Structure P
Amino acid sequence: MMHFSVSQLSRGAGVTFKGGDMKGFTLVEVLVVSFIIMVGVTGFVTLQSEFMRNDAKLNLRGVAMQLAQEKMDDLRQFDVLEVTPGEVAYNDIDDDLGGTLAAGEVLVRIKTDAGRTYSFTRNWQVTDQYYVDTDADGQADTWVPEGDPAVPVPTPVLSGKKVVEVSVTWTEHQGGTKSLQLEGSVAPVPVSRSFQATNETDNAKAQPTVNYTPGLAPDVIAYDLGNGESIETSKPVPDIDNRGENNIVQFETIRYIDLPEQNDKLEQEDFLTVNCACKLAGNGEGFTPSMTIYDGSELVVQSGEKISKTTGVVADNQQPPICNACCRDHHDTGEMISSEVYYRAESGNPHKHYKRQPNGSFTVASAVGDPYDEVCRFRRVDGYFEIYPDWQLIDILEFDDNYLSTEAALDTYRRYSEGVVEAKIMGSSLPAKPAGRSITVTPGGYQLIARGIYLDRMTASHKSALESMIRSGESDWKAIAPFYDVNLTLLSSWYSDDPEVATVTNQAIDTIVDPVNDFYGTYSRGRVEALSDGDAGIQVLALGNNTGITGTPAVSPSDVANARVDNSLIVTVDSKSSSEKFYALIGDINCLITVNNAEQSCETNNSKKSNYVDLSSLAITNSPSRFTCPITIPKGKSTPFFSCEDISENWTGDIIFAFSKPGYQVTLKVTQPDGTVVEADRITINPGLEATSTREYGLIIELHPQ
């Protein structure tokens, strides 16, 4: 929150109070000053409330976009093409029809807004399009919509694609109705072959260089692979889509060149893991897993093959469509085990299937029709989600959400994780867990984080090559080690050994409404509530195999046996300990633009003026990333400003500005606390703030025609 003193308000109003021999004020002077202060405070309150309203509008718009994207994804989840009773079909998709999410009102409870519930209305319009031959040369060349004279007669049973526009409307805090639209296309490709299929353009097979912006620690952790490349899981937390008893969890990893002034994406791995209810179907045709193998020079994907083996089917029509492939294919044979192409082995044999009982025991499914619980891992291969061998969790580590905020702690964490991977490959003991993760806090709430390290099962030749590289001291062994670092905070189980000192949340998993800006805002896990003085040990547990990724109950004894636990973090509650302080940094934004060879102030409100500059496109980031810096553009002639709030007294780093305007050369300058102006694109805070900084720093944007 911004704070102004009386003297500041007086200076802003152009009034000067003089000292000296003056012993008092006249009544008229007091009334004038009171009026000026009242006007100034009123203006500040109005500006502040407008800022809050704008921020709320952005939040609601973000939720609306998430709802639109959710429906677009829902329409792409079908397993049959033509209308079939009891099945979700491609031809079911029509205006406000199709998928499993109904049109109409959607109620969303936003935890960050004191749990307030908002009403949104979601609808969609669908246009069938057909790819036809319009120049009579025998080759289809143009997309035309339904009803166009070029559409063949009779009309094909299946359209070439369906163009969908999803609309979401809502009412803002102040009563106005807003809406947004999201357009996409759905191709007639069943979900069992592609979970999110969309039509490709003619250039889809081209492979241009794609620039990549690495994520920011501590939310995204990048690993140097030793060959000029890096790898990271690109999102702070996985996308979680809860559908009753089913959790669909998705994330991607990015491999990229990490050189000065060059960050080019090399490969993206898209993973999807889902739990399903299945039943045995007897012998039939199913696929072996696709899997990552080492071809002697690099990691490549070996596609699965169709073979005759035991298969399964979904237990009911309430399962996500991708469960059809999960239930059918996730079965092993002795031949698959011996050829090292299998999903999961139990004591060297093909894994069994089980139905979990209410008391936690497991009943083996052995006869046709027997129900069983299943969890499958998929990876996108050539555009399609293909079933993959099970995840293998090798370690989990817990710490508080400030632990990785320094480079030293980040380096320690990376070395530890790489040491865990190396030890697992070499069959040696795991390294000791990093020290310094326990915390001393005053009563209150604190978010803990859990990160899991996964290492894919490898063929004997792949593992042997890695062992040889490690023994030889080759630094790039990580480039062929299929390991993954995943944020498991919201997918693991949390426990406190002394709930009277501190409790820890373990709420039911739900769909994350805003996975970009509000990771932990939909439901809570791993949030400690410090209650009274004392020590409490906090434990986090993630099940082994695929269930650790979906956060669902174990589907086999193997899941329980392969669970990983970390109970090495102690929360010490000391009501007398000094607490961390947080401050704000507020700075003016001054914009100067050259028009007709004359420099003048930018117009920031009226887009019709020649000197108009849209400051909302100004990007403000911070490294390490710990807070946000919204921009406020007041009405009238008031100076725009940025406000970075909740900056810890212990935070040191850079607040970075980026701005561009077509046709202009941009120069950024920063006003320093001593009044000097330097040409720079950032404010460097070192040491940390000791109090709220109000207009000690400022940004100057100079625009000159190119």
Structure Q
Amino acid sequence: MSTADPSPADPDPERPDPEPDHPDHPDPESSGALSVDPATGPGLLDVLGVAGVVLDGEGRIALWSPQAEELFGYTPGDALGRFAAQLLVDEENLATVLSLFEEVMAGTGSWAGAFPVRNKDGTTRLAEFRNMRLEDGEGRRYALGIISDQATLRRVERDLALSTRLVAQSPIGLAVLDTDLRYVLVNPALERINGLPAAGHMGLHVHEALPHVDAASIESAMRDVLSTGRPQLNRFTTGRTPADPDQDHAWSLSLYRLEDPAGRPLGVAASIVDVTEQHKTSMAVALARQRLALIADASVRIGTTLDLWVTARELGDIAVPQLADLATVDILDAVLTGEHPPGAPTDESVRFRALAVKAARPTPATLAADQVGTIARYDTTRVVTQCVRAARPVLVARVTEAELPSVARDAEAATLLAAAGLHSYLAVPLIARGEVIGALGLQRTDNPLPFDQDDVLLASELAARAAVCIDNARWYQKQRHAALALQRHLLPHSPTPTPGLEIAYRYQPAEAAGEVGGDWFDVIPLPDDKTALVVGDVMGSGINAAATMGQLRTAARTLAELDLDPATVLTRLDHTATGLGHTMATCVIAVYDPHRNQCRIATAGHLPPVRTSPGRQPELLDLPTGAPLGVGGVPFEATALDLDVGDQLVLYTDGLVETRDEDIDIRLQVLTSLLRDPARPLEETCDLLLAELRQPGDRDDVALLVARTRPVPTAPES
């Protein structure tokens, strides 16, 4: 081997050109090329404390290394030139040593083994020897001894043996990668995990050996460990390996930096544990918690009102997007109209009314659904028809092109569903009190997973909870319609015109809960051109309140037509209300005599009427309040009030002015401020009061009666 490098200007023609760098080529250190690191430090030989000693042909010490001095205590001055046997060997071992020396020098071979050596301090230690013969250029022979402390060597051997056994037999996948992050060691467990033999890993990066795992994240973490020395423990990652190429697996990955005794990085060690089953279990638990949370959420969010349409929308809002990408809620039209009792349809086709359509995002599937409020009839080939007729969920886990017509409304809708990417469909019956009232339709377009049996159970639970709320809203709506019909039937349809008065009136049911109350008004012609004006409010709501209102209105009309004083009418009405049992009502009665321009007014726990006059501010009449009807035995008092032509009386129930968030006195001030124009047409006055004082969601109904005095026509003389 030449000690001089060939000149760059005169390259050796026999020397091959160096290969270009290539990512698949191992680095020089791993290929066995010479690597010189000036930053020397303690290595494995230093840990072993390997010493070197050279003897001449006669057994004298010719060379003595510093490690030998450290191992045995003799300085070079103590050792050089002396016979090694006399310096280092006890008398009883001298013959054996000389015999071994002769064998080595005669060229019969080398010798290795443990031998007791005498130290300078007089102690003896077992040293591990590797002895061999050397020759120089002139044929002179020497003996080279490579020596280490036997206890130290045995400890290192045990550590290496233990490490080898642990790596080979560990059930945990173990790998070592060099500083270029290429595999240099893979244990059998990792071979099984990755489905690749160790040779299939060697010299490759992670992304080359395992292209279907999150290699970019793993290699980034390895580089961070290599540069910082900080381990990264229990990193979670998923992917697929050749061991099971068709299934996703999950692994827990821990990374550590390997260092030599000087602290220089040697590479990265990785331990890999397959946690697929634990991951599946945790995912199942998380999904179960999510489903329970969804059911709990449904209990709170579905049925917040007794409005049928709102309840259906609430069901759609719960189902999307947690369970489906699009949801439809349809009710059997026969159930809604009452054509026949709810239950399984008796004919071949079924007529549905669409109540709600909810989508996670704009999609053609929305256009394919029946629009809210429309009616559609489907035959038995349709999935939704099969669902309500069988009263059980129908699952089409994977919707094929051939199955689209059984899901879609028509051919055009099928095209829209195909464009939206519909791939899974589930229809669940809405069953309330044992009767089928409609169906919940669920579609998946964006969610890649098909509906499964767990989804069927969850959807059925949501549908069961929602169906009861929808049915409650349906029955309530029917009762409200009945009560409202009764209420309107009992109210005067068109009061008889009376002399000396211009009349306008309104009745408006509650909006929020759809309650029909017991508010009423009446205009009753009396003898001598007098007129009785009555406004009352039965406490409570629904059909019972409407029926009670009808009884009190009839009694009030009958008593007023006897031309009794308003106070007397209220006294007898109180007796009637007491006889009806648990009935309470407020009432105001005003009897106007146009010939005397006088009005007598009495109230039973009712809000005071408002009087307006041209040129004067509107005023709340200061009247004896009286007790509500039904209290029993409480006297009532009538007050006389003079009215000029053009004066107005405004009678109303508390639903016009009472709210939950404002004081009643403030609301009454607002009422009087709206009546500052006594010349405004009465119909406009009614509309203004309702528009300004009523609020969206008011929970009480309103009866409003406005009367304006006018001149009485003079009867012609006979």
Structure R
Amino acid sequence: MRVHPDSSGDEMPAAPGALLDLLRVAAVVLDGEGWIVLWSPEAERLLGHTAEEALGQRADHFLVSSTQRDRGRELFAQVRAGEHWAGVFPLRHKDGSERPVEFRTMRLHDSRGEVHMLGLATDARTVRGVERDLALSHILIAQTPVGIGVFDTRLRWVGVNPALERINGLPESAVVGRRIGEVLPELDSRVIEERMRRVLETGRPLLDQQTVGATAAGSGQRAFSESYHRIEDARGRVLGLAMAIIDVTERERAAAEVVRAREQLSVIADAGARIGSTLDLWQTARELADVTVPHLADLAAVDLLESVVAHGMVAPVMADTHVEFRALAVASGYPTDAIRAADPVGQLAVYSPSRLITQCVREAEPCRVEHVDAATMRRIARDTHAAKVLREAGVHSYLAVPLRARGEVLGTLSLLRTRNERPFDDSDQVLACELATRAAMCIDNARLYGRERTAALTLQRSLLPTAPARHEGLDIAARYLPALSEVGGDWYDVLPLGPGRTALVVGDVMGKGVQAAAIMGQLSTATRALARLDLPPAELLRHLDDITDSLGDTIATCLYAVCDLRRGRCVLSSAGHLPPVLLRPDGEAELVEVPPGVPLGVGGADFGTVEVDLTPGTLLALYTDGLVENRGEPIDAGLTNLTRLLRGSRLPLERMGDMLLRTLRPEPDDDVALVLVRTRA
């Protein structure tokens, strides 16, 4: 880099430079015979002798040691004869030491024609240091990959090094004397010059300032890191400023990729925590859609095959066939009209074979359109109006990924970008597939669970009796409420035993699902068969215990009661079941202290009995633990609440049953079976 102080055509500045001050050039004049006739102050600083001491002395005796005297005289004779000589010669300092001094000598003539010799001298070590610094500066500036530019105080280029020539795409001659905006118009010269003025005014450097723009090098938009510092001479005079420039485009891209990777990991972690919080198809679909916006897409939709939603079955998608989808969730990262173009949640939609969503399900592969054109938009939107809405909303990129689980495609996750200007790429597709896979497994679990729950509920309801409202002097109301999650093995029954006699049963098979419902059906059938034998309650439970033991690893609780209206008595026996509540005609309610017994299936234990009076108007409430058991609370709290609700109640039985369920179990996490029996007058 060559610095061009006069590159603009302006006059040289009047202020002195600092290089001569650094070198401290001394002037010494000898007459034709070698006597010192002139001695400058710099000579005094160089060799220690004052002018009074040096003037009138023979230079060869005063300044040269005896060992160098002959050589000194030879050089003096050469110069006196008219030859120029330059080099290093040792001179004696006042302190007795020798100093290497670099000379530039020449012959002079005065007005009388007499010969004199001028010697310009400086310390050779200082000269070598300056030469070394200049050489190193030149090498560093020329060979460094960092672009370096020098500007004057008017912000005009003074010089650039080869690296900056490559960055600018312009030779030094094309920029010297001009301002940045004049040669590089696609850079934000206003901001750059504001930084330069600040550095010139304050003297404080600015480091790692970011600029994005294009240069004449022609490689498109680039990112640059610039550092500025003010240039001053030894006396503090401001000469201009220097700028160091590094092309950090790749670094910024790498940093952006790191940030993007972290964001994607964050989305995956968020998905792991949020998706699949329940075994509900609709909730899981909403969770998936919410996770994808706005980090991955501006608009997201989850659609499942109608066969999955309606029947829990995966129907194969054949070529050239229309496919029924059910929209389960739609989410957007910001308020937008584009959401109106999506299929409304809950609506059934029929898609033709040419639609991208159909292709995605049929081929079980992602469909990505990086740049959506008008023709492709018609394959994305449900109709021409929706296509217009999406275009006006700025949709420019589309990605659909299949929801695959256990080798079957359940539906699709559709993603659209509007505000996010970057089209979907491979990295986005990988992330979308990862989210879709996680969600698909949760959706499939919900599908399978729904099938099993439906089967268990159907089986259980088919086995439960329809209790008559009136039964031989008794008013009866019964309720069965399945759990919101898995259906269990709760059951109840009302069995006529003869004139004036009725058996009441409530039971609870430990476990969930179809297996618990099936075992419940077997125990319910066995109870009905044993009840026909009119066995005492304790004996019936002993037989039922033997039957339960034969069913394998099964445990159940059961309460069996026989109401004899002729005697006005009720005999009860329990196999590990909760006690019933007795509401007397005077409104007083209490728990019946039935000998608890052990659950059915444990074996080897006798069952006790208790008798209570059944005066007219007496109410007996039999139930399973799902009515009164709350997690985190002792069971006694639930029993107390049930007794409190029944105390003093005069409600009809049907309303009373609804009141108990509504108050104690609005959203049960366990099955509830409830039988209410009131004796008539």
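Throughout, read-outs are computed from the coordinates displayed, never taken from laboratory work. In this text, all values refer to a predicted model and were calculated from it rather than measured experimentally. Cβ atoms are built from the backbone, for glycine too; each structure is taken alone.
Here are the numbers for the structure shown:
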| read-out | value |
| --- | --- |
| Ranking P, Q, R by distance in nm of label points 7 Å out along Cα→Cβ at positions 89 and 617, the structure that comes out highest | R |
| Answer label among P, Q, R for the case where distance in nm of label points 7 Å out along Cα→Cβ at positions 129 and 665, calculated from the coordinates, equals 9.7 | R |
| Among P, Q, R, structure where Rg/Rh (Cα atoms, Kirkwood Rh) as derived comes to 1.42 | R |
